[in-house]
Structures are given as C-alpha cells and as structure tokens.
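What follows are several structures.
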Structure P
Amino acid sequence: MLRMATIGVYGFDVESFLQRLRDAGVGLLLDVRQRRSVRGPEYAWANSTRLQAALADAGIAYEHHLELAPTTELRRLQYAEDDRQGVGRRSRRELAAEYARRYTAEILDSADLAPVVSALSSGGTAALFCVERDPEACHRSLIAQRLADEHRVTIAHLRPE
C-alpha cells in the first residue's frame, strides 16, 4: 500500500512539526512551495535552510519539487479571492474554484508524478509540504487527490493537535 501525508507550516512550531512527521512515519518531505520561506518570526524555522537542517537532524529526507509549485500568477489569483472574501492567508479554509481549476490545468495535468510515486514505492511514507494549515486551503490537496485517484495512494492529512 502506498502512503502519502500532507502537512503545512501554520499552527506548528519546529518541535511539534517534526514530532507529527515522526508519529506518521514520514521519512521524506516533499516541499511543493515556490518560495521556500514563510513570513513572521514564529515560522522562521520553516525557511528552507533551517527546515532542511532540522529534518536532517530528525533523519527525514528532503526534496524540493518546484514543478508542483503554483506560479506567482496563480498565487496572486488566490490572494485576490482571499481579499474579495475578506479572508486572511493564514485563515483561508478553501481554495478558490478558479485557482484550483487553473492549477490543475496549468501545472498538475502536465506534471510527472512518477518520481513521487517511486519515492512511495520504497515502503515509507512521504509528506507533501506547503504552508497552509488546512489541506483544503492549499494546492497540496490537489496533488494528493491526483495521487489517490490515479495511483491508489492512501492520503493522511497531518494537522496541528
């Protein structure tokens, strides 16, 4: 059985983030962010260099999959919808329908997910990683759903306790 988790930054500190990954048996973190940094001092641990060091210390491998990241244009589309709805980026609960449609058409439909599936076939669990707390508010849920639908991957969404 192929297993994949998803996880975001918001709501975690570095210790609880790493513990949540360990508890889920994650051995590989797949970073699907375009910009590998997070604003705010409470999330400085999630900036690429610091995150990779913390993961290495925890024995968790790291890969950046820029090809699965939304473009700047797509992110701006989502931000405009957030503004229209009066929702903060850290409190968004779902993706804009147009963002999801365009991300799927422009990125996901042409993405080669074989390397991700291959990483799972080694028997371990990998985790798709971005910033949003809730997977429904993040493109990682679209990737996870595609993996479930087309590759029979079992998905677990990891959230802060």
Structure Q
Amino acid sequence: MIFGHISTLAKDAPQLHPILVKGLTYLAKTDLAALPPGNHEIEGRDMYVAINEYETQPKNERRAEAHADYLDIQYLVSGRELIAYSPLSVDYEVLADELAAKDVIFYKTVQQESDLVLTAGVYAIFFPWDVHRPNCSLHEAANVKKAVLKMRMSLLK
C-alpha cells in the first residue's frame, strides 16, 4: 500500500514505478470534478478510472475487499472518508469470492486494520496483497466524489 498527496507527485515520482506515475499524472492533470460518474477508459481495460459519488457509511457496514488482476489508486476529488487497510492473510474468512466475474473478493473477518483518512488530493494505492475497506465515514456521513483508477497488475512488469 502506498499513501500520498498528489501535490508531492513530482517528489514521489522517482521512487515509483513509471506506470504508477502515469496513472497518478492522469489524476493530477484531469479535471476529475467535471467527469460524470461511471467508467472512463485511459488505456482500454488495462487502465481506466471509475468516478463515484456517494455518501460514506459507518465502517462496520462496509465490506473489506481485495483484487487479483488490478491494483486500485483511490483518489479523493472532494469530501472526506476513511479507508481501512490490512495486509492480506490466508487466515481471513471469505464472505464472497467474485474474483472470476468482477476481480473482487470480500472478507468477513480482517485483523489489524489501520485507518487511513482521505481528503481532497490524497491517494492510496492498493495492490492485490492489500485488503481495503473503502467508503467509510470518519465521524459522520459525508458526500464524496472519488476517482478509483484501476490498473492491470501486468502493466507493472
């Protein structure tokens, strides 16, 4: 998992894989506030951005998830939310395995979650070995606009 702010991208870029920099640069240079909700292709289905608008929910109402084929760059356009993070463990009890159909697996039990607070300009990169619980309220429900840049893991090779 990588956590950062888009304003420090120029300083962070030398430490990141070039394809991650490409995705983050897209987020930095695109008028995401003007993009309507839905999926927008960047490089076909290899790299695309999903624009979401929603109200955050209590953490205990959100499901922890992970992916196999894609990594997520979760980037807040506006609002504030909490995302819980935990390293993937074989000990986590699976709630629903939708990897084949939707590249997502949900977990019933997750241990040792760390809470990340996202505000406008903050991003979190989650790899397949990172379990994350997005769209959570910090203290109370908040309206959020978020871009989730999905990138095939094969692009990192």
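Bear in mind that the values in this text are calculations on the coordinates, not laboratory data. Since we're looking at a predicted model, the values are computed, not measured. Cβ atoms are built from the backbone, for glycine too; each structure is taken alone.
One of P, Q was used to calculate distance in nm of label points 7 Å out along Cα→Cβ at positions 86 and 118, giving 1.9; which?
Values: P: 5.0; Q: 1.9.
So the calculation was done on Q.
When distance in nm of label points 7 Å out along Cα→Cβ at positions 54 and 102 is worked out for each of P, Q, structure P gives the greatest result. When relative contact order in percent (Cα under 8 Å, 6 or more apart) is worked out for each of P, Q, structure P gives the greatest result.
Can you tell which of P, Q yields 1.8 when distance in nm of label points 7 Å out along Cα→Cβ at positions 22 and 62 is derived from it? Answer for the origin of the read-out: P.
So helix-only ellipticity at 222 nm (-39500 (n - 2.57) for each DSSP H run of 4 or more, over all residues; to 500), computed for just one structure, reads -11500; which one of P, Q is that? Source structure for this number: P.
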